[in-house]
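Right after this note come the structures.
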Structure 1
Amino acid sequence: MRDAYDYIIVGAGSSGCVLANRLSEDPATTVLLLESGPDDTSPLVHMPRGIGKLLAPGNPHVWDYQVSPGGNAPAETWLKGRAVGGSSSINGMVYVRGAPRDYDHWEELGCDGWGWSEMGRRFVELEDHPLGAGEWRGTGGPLKITIHPSGNPLCEAVLDAAEEIGTPRVADENDVATVRDGGMAYQPTTTYRGKRFSAARAFLTPVRNRPNLDVLPETDVLRVEITDRIATGVAIRNKSGMRSVSARREVILAAGAIQSPKLLQLSGIGPAALLSSLGVPVVFDSPNVGRNLREHRYLSTQYQVKGASLNSSFQGLGLLRSVLAYFLRSKGPLTHSAHEVGGFVKTRPGLDHTDAQIGMGLYSINATPKGVAIDSFPGLTILGYFARPESQGELRIQSADPDAKPYIDANHFSAEIDRVSAVSLFRWLRRLGEAPALAKWIVRETLPGPSIRTDEDVLAHLTSLGGTSFHICGTARMGSDAESVLDPQLRVRGVDRLRVVDTSIMPTIVSGNTNAPAMAIGLRAADLIRFGR
């Protein structure tokens, strides 16, 4: 390890792995990639359904945070990736890009160069898609994509039921017409030959032996070191102790939408009154660091079904068979992503664009005194979320101690459109379950059950009908206005040689999962950094 590098990247997640790959292409440029969590060597990381064990508070591969969902709802736990690969190493592997209009809206807000004409081609550059090349679909890219195989009769029933209520079956969930007008499909996933295909596997593994790239897992970044409003390096801590590392060109925060704004605040960039009250020397008063937190809040229905579920494959002898199929042939239920089927839908008449994303899993779960467990009977889960929520939350440090967790308030359903859309989404989920093709499979609805019938029932129980979708973003938003945390080149306002490159930068949330957008953001940011464009 050197004492100084050209670029220091904080966070080896979906954006950070892309940046490490691209910035180290020039052998004369030195790059240090720092990651708080362990390397991505655990078999549970590579096993797609290993998420059942990884997504647990206290697991070394995740950050866990206590969060207020909003209103009077009790606190809940949010998890984010804390490993090489970041959340792409512990997520549900759903490959979704969002809608072109999401990115065009960013450009309308003053973020020049972030519209679909630019970002769409980044996704094409990213992809190695089994459906082949198209105007907005790529082949030969670094990220392997797999479409869940067809044929399960319960998956077929869901797709047929969606058609019965007006949402067609399509080949590609990410097709721009599907995202706009609606469609359901077998789920595209970031898996390949039965294994997870994370950002680390796509971008970092192929270049990790470059002599100008150092990767340091299990290393905490305590703060960005700033002199005369210039980022000069970072203070780090690992098993070797504490030390400083200098950056000759830039420090780049790619630590995610919770850790990046937290590090900005710890480094003196944030709301001045807050920082001063906690004894953090103020470098630059940036009141919106940690604000504009956006997140999808899903609503879920679960059913006991007559068969074709995977519940029995995750317990007892069925689990043993699944484990053998996975380790001997890279086949079977343990190779599945979080959803076997997904899509975009219009939840009410008169919409000119889809307003919700849907996912279906061939399993159902229940709460037990020891945590969550797979139901003993065949089950099915169908969930969805309003794609463009307008509610905004915030996070802020509670101490100058880098080990202290931040305060997070999601403020879900504070915007009227979010509540209206949640009700229409829940109605759509119920209609799907009642459609003839699916109804013939259903024994009973287990969650939420008959106690939730009216719109008023739904509104009264919004936060308990689902949970976080792990799509946190927006907490260091870019913009052309002086109040934005970043400019459209992702440079931190008020401090030179410091950028943020992760989902923190999003002015508004994209209409879907955030893993693929985080990688596309990394691709565009790498060009901004290398070529100033």
Structure 2
Amino acid sequence: MTTEPSIPAGRSAGHLMVEQLVREGVERVYSVPGESFLDILDGLYDAPITNVVARHEGGAGFMALAEARLTGRPGVVMVTRGPGAANAMIAIHTAYQDQTPLVMFVGLIPVADRNRESFQEFDPHAWFGSTAKKVLVLDDPDSAGELVADAMRTASGGRPGPVVIGVPEDVLTFPTSAPALDPRPLPAPAISPEAVAQVHQAISEAERPMVVIGGDGWHSGCGADLATWCAQMGLPVTSDFRAYDAIPSSSPAWVGSLGYGRSDALAAHFDEADLLLFIGAVRSDVLTDGYTRGLTSRAIVIDPDPDLLGHAGSVEMHIQARPADIVPVLVADAPEVSGGRERLERMRAEHLVYATERPTNIPASGAEDIGVDLHALMTELRERTGGEAVVTYGAGNHALWPPRYLRHERPGTLVAPRNGAMGAGIPAAVAAGLVHPDRTVISIAGDGCFMMNGQEIATAVGYGAKIVVLVIDNGIFATIVEHQERHYPQRPSGTHMTNPDFALMAQSYGLHGETVRTSADIAGAVERALASPTGALLHVITDPALRGPSGQMPEATGASGTGTAAQENGEHA
């Protein structure tokens, strides 16, 4: 049986960890409290850091991940041992696959109780070792500041990702005289003029070049500079899955995003490219429709990951640099691309049609037996937000609509899990409302996705984060239904759901809650939701037969449809 640790006089290791977080410039941490890290909680009491207390560790982890996605700095989450750590594991996996910097503090049992199957004991190295970039454990109180500095630097360096710090509840209380440290700077990349000249030469020699952007390193605004440069050169720009906020959607160089929900026309252009210039991205699974597209093109990869994890096919050149490092150097010169502008204009026109046309097989607005036309809903949102809103969503077929129809004119305005995790959208919106209190924050959630972390609306209300939530209700796990219809037709199993009245639920939290049943109600409902001073939730009723923006069943494809990218949507949905 464990006993409560005595609190010594003087500064403790836990308080030093908080001092180091302050020194690192951390403004918010996200947590679910636990007795295993009480000393850190006590240190936060006097610190200039807001401790955002979530209602579930998975929600807290997604909030921290969103903080990183929105700011470019590592998000910080704190959870307790055993069950708390297990609940937060989803954020670790998401941060690892999404290449997002995240630092998670996990409370541990007292040192003397290790290896005895004590209450809530677990091995952090065994649990997180295959998914986190590094797992650290505080065994020496004098190393408390150093561990935090190491974690923050590791999370951001190279291929960004999550770092876990295990903090035994007794060691946290031990006194230390060690100082907080200055943040450890990341190494400056070695970008040689010769390498940049080779990139320019390869672009000039190519007949059908294409730029593929991705990752989170675009907060400096370098994406807008890249877009201007590419437009001048006639270079089309596409993006990796859920990384399309890196450049302005209004740029004439932007031709749409790859991955689930991409257009067939864009996929064909990707296949036909004779040079792919990846910046912040690699030729990965979802981007290539399961390693089936674009594998034979010449590839130049500019990415901070020395190992290029996830990249398929050959690499002609690898420049180890972040977007903010390489773009200013790259755009200093603009070699002419033969015939590039005509090709780019054609691809841009195809994208605009795909992003605005009304799918012909979606029934007319106001049809009572169909429900809301999501094309009309997305168009209303696009016109009212103008690409300036922060948009969040989780995983499921509802997530095929925003990337097709909504616009983003600033970097750091999209938070969506690239690993396909459900339950991320609402916590991400909470973080967005705190990071950007002056911005419109819209979370688009499926009914299944919402119910996984919808309780975090309470966190939004408690901390004054104004968010607008759209719950798309079709009563099924639609992505899985697609797969069932293809492989086990007419045998639905385990994919139905029973839903509450989401509007009433929102009202119980103090938000404006409203149910939208027909397309004729869209404009008024969206206007009221955006005007609500407390935030809002719209319960949007749709036809379960409509799977995604194309409205097509799994076997159907079209020249401007979503094709196999939507059909093979393997997300957690």
Structure 3
Amino acid sequence: MASTGIALDDRLSLESRGWTIDPDSGEVKRHALASLANLEPPAAIASVTYVSHGNVLIVAGRDSARARLCAASVASDLHVTLLDAGPARVDDAYAVWGGSVESLAGYLGEFVATFSKLDPGMAARGTHAKFDLVLDFSVPPLFGMHQPPQGYYRAPADAGALEAVLQELREAVGEFEKPRYFAYRESLCAHERSSITGCNACIEVCSTSAIAADGDKVKVDPHLCMGCGACSTVCPSGAMGYQYPRPADRGAQLKSVLSAYRHAGGKDACILFHNGTDGREALQQSASTGEGLPANVIPLETWHVAAIGPDLLLGAIAFGASRVAVLCAGSETPEYVRALEEQMAFAQTVLSALGYAGTHFAVVESPALAAGAANTAVSVPATYMMSNDKRTAIEFAVEHLVRHAPQPQQEIALAPGAAYGEVLVDAKKCTLCLACAGACPASALMDGGDQPMLRFLERNCVQCGLCEKTCPEDAITLNPRLLLTPAVREVRVLNETRPFHCVLCAKPFGTERMVSTMIGRLAGHSMFATEEARRRLQMCADCRVVDMMSNKQEASVLKL
């Protein structure tokens, strides 16, 4: 380390040198990283505000002694309420409530606790109370998710760590802001239609419980969102988008470093995404111990590595990288790692099918594993600007990779659950009721206007399964694939039939198959026992009413 003249704790210096000790081997990489200074700063994004007045709830659980010491320690700076089974003392500088917490919800400045078994004197106050901060000694903790809300602290067992938490509590008074990490477009959401669930991916992956179902859509509480970006990574339609930074800004960074690296003579570039906490510490440790990153590994710091989705993975390869690694140093939840690996598997399937040899993507636990073996890179790096729309960004990347593919393909088979594919319709079962078209959130399935037909645009299909689940005839199946021909953008007819014309006025009002099916199913019903009643099923709505009113033998509730 002495040969570089860089202090071991100078993290910015290490970062500027690509987290490598050898100044000679890192020269090309330093040119690449320096190119980022030429980029325009990302546009500002909306913020989320918290307001805390320092009203803290300390839940003692079974650790009454430590909880009371903490309450006494912060009582001079905060308004403290201690929930403890023990009695209050005369010299206590804080309130003591007896009882237990039945439920806790909220975030910094807006926690709402519901109590049970309150002391008689406290019960008169009600069973609900609002707090700004919570220190929790409970086992298990009141919030069980991997990343609890801001303003909530699980009391650590270590005395030094607990003192650090108490200091954070003292400082958590006032008005605070954080970025609004996500953007949500309801019109693209494939969550639900008519109480039938299609996609739950964002709800299932969120580790902060910030996303919940809201009818056909989902709702996101920006105060609970911690900016991991996993929701955008797993979203099949692009309804959920990451904003910190936006994909277009990250794409500009990838283009810049890869172009500069290539023009400086670098080869086999590997992009290593890492976070600014334990990921950054792992890189510093690697550089400080004399190993550092290989010369071809270019580190890029991100707020959270879970936000690295297939648009960025395939985009990086299209821009000239031979490999993309994501450093998960331990702070990431298993759900995030699994989501990353699933998206990498999709991207790798595409590259392998196109003849790009090697393993191009990896989740690594150590910086030393980032480089990997040499891979086949694209022969001509792309120059397009990355789109903020996820599917558009993936489409551009795939088109470029197909154009220069060692083994061009017309279609690529994908694993079940992939966000690309076609809808197959059994024409013998389909009655063209068009329930599937009404349920489709992406306008992939469409009616034929004034013609009885079902049309399909594969480019729009996200394989959410709503059409398959909605179909009353069980006539639809999904076929996950990536179609690489111009047909993916062309509307094709999946089923069509002749219209059925009213037997009285000759107006078309349905399809022959639909009317035939209806007559067959209702033939044994008592209301259609007569020939006249069955013939009425072959009439349009207007003529049916006229026929019923003119038929003197028609049963009527007025005669009962």
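Since every read-out is calculated from the coordinates, none of them should be taken as a lab result. This is a predicted model, so every value here is computed, not measured. Cβ atoms are built from the backbone, for glycine too; each structure is taken alone.
A few remarks follow.
- Structures 1, 2, 3 were shown, and P(r) over Cα pairs in 20 Å bins from 0, in percent at 22, 52, 25, 2 was computed from 2.
- Ranked by mean count of other Cβ atoms within 10 Å over residues 61-68, structures 1, 2, 3 are led by 2, which has the greatest value.
- Read-out semi-axes √(5λ) of the Cα gyration tensor in Å, for residues 149-380 alone, computed value 36, 27, 16, structure in 1, 2, 3: 2
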